[in-house]
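J.: Structures given as structure tokens follow.
What follows draws every value from the coordinates through simple rules; no lab data is involved. Nothing here was measured: the structure is a model prediction, and the numbers come from that model. Cβ atoms are built from the backbone, for glycine too; each structure is taken alone.
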Structure P
Amino acid sequence: MSNLKPGLPQGTRDFAAETVYKRQFIFNTIRQYFELYGFSPLETPAFENLETLTGKYGEEGDKLMFKILNNGLERPEKYEQAKNDFEEVLKGKSKKGITERAMRYDLTIPFARYVAMNQGQLTFPFKRYQIQQVWRADKPQRGRYREFYQCDADIVGSESLWNENELIQLYTDVFNALNIPVSICINNRKILAALADQCGGQEWLIPITVAIDKLDKIGLDGVMKELQEKAGLSEEQQLKVQAYLQISQSASTAMACIEQLRAFLGNDLEGIRELQYLAQSHPHIQIDVTLARGLNYYTGTILEVKPTTVKMGSIGGGGRYDNLTGLFGVPDIAGVGISFGVDRIYDVMEELQLFPATLQSQCTVMLVNFGTTIESRNREVLATLRKNKISAEMFPEAIKFDKQLKYAHKKQIPFVVMIGEDELKENLLSVKDFRLGTQQKISLEELPSFIRKTQE
């Protein structure tokens, strides 16, 4: 007999029924608003060609991809080739023979690939939503997992800022529906590009945004150290970035922040005009100049959502990417999208106890098993309940009555139906309501309406 101790890979979880129902509540709420705003569903494969994903998320993102070992290694010659290739990889040389595919890192790049492949059949602007799992070889911690769901909504084929307006309102409506207090923060990559120009040119954009994106984790001193040691910025350039990062802290309102940005970067900057338009349309949002969103493909507005009453990282984010399909040879298709972090949303709702109590019960009626002589009548009752869309089950063994009731109580099944010899003779059913502690006899014909009425 094996002594193997069962366990889970780090960063993954099992979900029991109670958790699944709660997660479905989140999915269904988000899906409802996606469709209310005119988005259509899309699904893409769990893994993509490696070349589809690499180079799209920056150096940090490429390191966090789960790559898939090529198949066919059961053949000795394939195994030896893979072994030799792997040794070359360890020496820093890239070998395609080892892996040609990787697990989906996010939903945006696969979506861009889909648009590039199907542009001739799509009606633009194309609005899609996608609710699927993604995988990242990240360090597991609270609110950060290696396997998790993303819920994305994207609009491609339009450069209008109205799309950003709609997505901000979509965020607002969904989190209001879930009763989660949040702050919605925005910035613009064009502003970060202007900062890079002040530091000497666009070659500094990626190093600066990657460092700024870590501000919450490593603090201002950590950002400055990274800019000096990894990016090679001079002291003068570092001071420029440091002065920029202090704008959000000293500005009391969104418009005050915009005025400081104008003074710092110049009055006639498109990114500032876009920020002003969105801030005027949505007075509840905040401008956060430290918001960078480290992914390389963003070109304009960037957004992030954080809960205000729970210590947690972002539970939503996104932005504009005006040439993402250009990565696949199809240029000039503008796009903008947002994502909901369902796993973190779940953790927030658990901590704030926001899930409806009605999600706890999975079955409405249990029939007590008094043996084979009652079985045909039990089948008739089950068929009637299920025909009327009322969930029901019968205890499978004819064990002691109190043990069957204990099972129903533990599963929080509100109604128990008992059919003994007396009920058979009377052609009635004894129905116990666990919630009220009452019991009465009714006919089978009355049972469905009785259950519905009592539940109201």
Structure Q
Amino acid sequence: MTIPIVMTSAGATPATPSALNAELIALAVASNPGLTANLPGTLIEDIASTDTAALVLIDAAQVETVNSMTPYGANLFELNQLGQIYGVQQGKGTNTAVYVVFSGTAGQVIGAGVIVSDGVYTYVTQAASIINSTGMSNTVYCVASQSGSWAVPANTVTIISSSVPPGVTLTVNNPNAGIPSSGVQDPGDYRSQVLNAGLSNPSGTPTAIKSALANVPGVIDSLISVKVAGYYNPDRFEVIVGGGDPTAIAGAIFNSCGDPNSLGASVMQVATVTTGTTTTIVTNLVTGFTTGESVVISGATGITGINGTWTITTVSGNPFAFTISYNSSGTYTGGGVVTVGSTGTIPRNVSVTVYDQPDSYVIPFVIPPQQPVLVQITWNTTSTNVVSNSAIQTLSTAPVQAYINGLGPGQPINIYELQYVFQQAVVALIPTPLLTHIAVQVTLNGVVTPPISDTGIILGDPEGYYYVSSTGVTTVRG
């Protein structure tokens, strides 16, 4: 006899005893024509009732097994197996725990699952970390591998039980006392941990990299960006991040990027070349160069004479441009990369070597350059009430500042959005229908920058972020 699996929106559903009994009798009658099974007290009825009870148990086991194939309904054994797959140790948060700090070779990766000890009890690290450029890791949370409650005095967890690669200096210590167990972990609490772990983004995706960087102390969430760098073939990820320790950042990228070869640094490319008694180079990035600085140009075609090492003679009013003393003529046809002569790269690029024995990896990322901004808003109104410019400036400064400073790397400034922010800020003094004039002037990187023709968009450095101080927002009635 085959017991059917009845699936509903709630999962597998057990059959009723009467349905199982009817199916059993129907099969018995089909194989034994003339069989009578409805006589009370007969042997046949007794066997049918007993077999129906057995079928109910079998069906219940079948339903439980099917419904356990999910973290939402898994029995404790299967839930523990799922937890092992997701890297969630049962007892975390309730087993005795301790926070430790590793010291040693900068760039050394400390993986999740490293075992440390105080000589009596062992603890397991719950997340990956890395030795920062300071020679120390961030605080790492460890959970005891056995149940029970005990005191963990400060400075007692000093043994690394996992193997340490040859040539690597690595020590551990707990600066503070540990946390004794609060009792056996509730299965429901552990189920929530498993579900959350299962929802983690897969390694190698931009979202996974962003999530890992957001957990690095000091990193500013709004200054995290993962862009596709089309300069490379095939394309690579360009990771932009502001704030935080460089080695900790590299460790977070290494543990989440999937393939370090998929990462690329920022590239300053030649966009246009203006020739004459001197030559002006316009690039795709805000250069940040100064007069007298040495730069290298390579790979330009058409006017190949600009390739080589040059001393910048002037930095024009265009923050994307610089001039070299090359007297040239001809037509620039494409290509060209600019680097700083002394480094072979550009200042915004950072490369950190991460050690994961027996291998090492160079992890590149980009520190977004800050772009100073000044905003002047000229306004007027038909309101008959007395409205002072100082009151308007007081109301509008903070909202405008929040809008500008909240833009992430590479995002444009939208004049129409600034006008809307201004309207909303001053509506208590000037109802929107009474506003007759709003003109916004933006000074970006020291240059008054109008929007792109036929748009309200002002573009800055594609990898930079904006900053305006409270004194950088001014209003004028006119």
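J.: Which structure, out of P, Q, was FRET efficiency 1/(1 + (r/R0)^6) of positions 365 and 381 (r between Cβ atoms, R0 = 30 Å, to 0.05) calculated from, if the result is 1.00? Intermediate values should be presented prior to the final figure.
T.: Values: P: 1.00; Q: 0.05.
Value 1.00 for FRET efficiency 1/(1 + (r/R0)^6) of positions 365 and 381 (r between Cβ atoms, R0 = 30 Å, to 0.05) corresponds to P out of P, Q.
J.: Here's a follow-up. Which of P, Q yields 1.00 for FRET efficiency 1/(1 + (r/R0)^6) of positions 133 and 341 (r between Cβ atoms, R0 = 25 Å, to 0.05), as computed?
T.: Value 1.00 for FRET efficiency 1/(1 + (r/R0)^6) of positions 133 and 341 (r between Cβ atoms, R0 = 25 Å, to 0.05) corresponds to P out of P, Q.
J.: Quick one: Cα Rg over 2.2 N^0.38 Å, for residues 269-420 alone came out at 1.49 when computed from one of P, Q, so which one is it?
T.: Structure of origin is Q.
J.: Let me ask something additional. Can you tell which of P, Q yields 28.5, 95 when Rg and Dmax of the Cα atoms in Å is derived from it?
T.: Label of the source structure: P.
J.: Output the label of whichever structure in P, Q has the greatest value of distance in nm of label points 7 Å out along Cα→Cβ at positions 245 and 389.
T.: Of structures P, Q, the maximum of distance in nm of label points 7 Å out along Cα→Cβ at positions 245 and 389 occurs in P.
J.: Now a separate question. Supply the structure label, taken from P, Q, corresponding to helix-only ellipticity at 222 nm (-39500 (n - 2.57) for each DSSP H run of 4 or more, over all residues; to 500) with the calculated value -12500.
T.: Derived from the structure labelled P.
J.: Which structure, out of P, Q, was relative contact order in percent (Cα under 8 Å, 6 or more apart) calculated from, if the result is 14?
T.: Details: P: 14; Q: 11.
This value belongs to structure P.
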